[in-house]
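Please treat every number below as a calculation from the coordinates, not as lab data. Predicted, not measured: the structure shown is a model, and the values here were computed from it. Cβ atoms are built from the backbone, for glycine too; each structure is taken alone.
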Structure I
């Protein structure tokens, strides 16, 4: 199934389109999306550790702006957002 990942904050550096698209197995979860993004970062950015930290510390949300856990089951053609932690001073 196809899933689109909207990139917010520091995660926008992952793609020029502010969006990633992956094919996932049916019954995939947000945890599977984290793994898929890290695989993508390993290939595209030579395993950039800072980018991986962003993925591992980010929250994910649905199109309705609901924060979801790693156990959230993804549906076909669903759009999920990755929301990195915000730092400021």
Structure II
């Protein structure tokens, strides 16, 4: 454990950021899973709706630096391809 005042503050800040980042990453994964589940069940309307919710959240994660922007772009592209391939 840190002993200096500045190091203690750094630990507190890191804990808060870690919790925030974990929440955003977990929520993003949940939205992606909802899209994949809707595609697996064959429900086109639900898949489109789930994709509409997932894309902005993936973009948000990239903006916040949780994931790299190229990773976000790849995830969105693959999900869109998956949903569009249902038709």
Structure III
């Protein structure tokens, strides 16, 4: 009779899977935080656009923030995700 409880065996692959799952959670949380920043920047610019109050600089900034937000939504498509994420640069 063996004293080993094989049902509690943790393999190297299981540890790696757990590491990737934890990393994915961190990346998704960071992605959500960055998206919230973009949403908060876009809203007043979009309001100005919708009401006709936007100038050329505001229109350009609105487009830049929307492109940034779009790039954020696509990080899962990057090769190496989630271990190697290349975050887009927010507009200045």
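Determine which structure produced the value -29500 for helix-only ellipticity at 222 nm (-39500 (n - 2.57) for each DSSP H run of 4 or more, over all residues; to 500), calculated from the coordinates; the candidates are I, II, III. Source structure: II.
Determine which structure produced the value 49 for percent of Cα pairs over 16 Å apart, calculated from the coordinates; the candidates are I, II, III. This figure was derived from I.
When mean count of other Cβ atoms within 10 Å over residues 8-15 is calculated for each of the structures I, II, III, the largest result comes from I.
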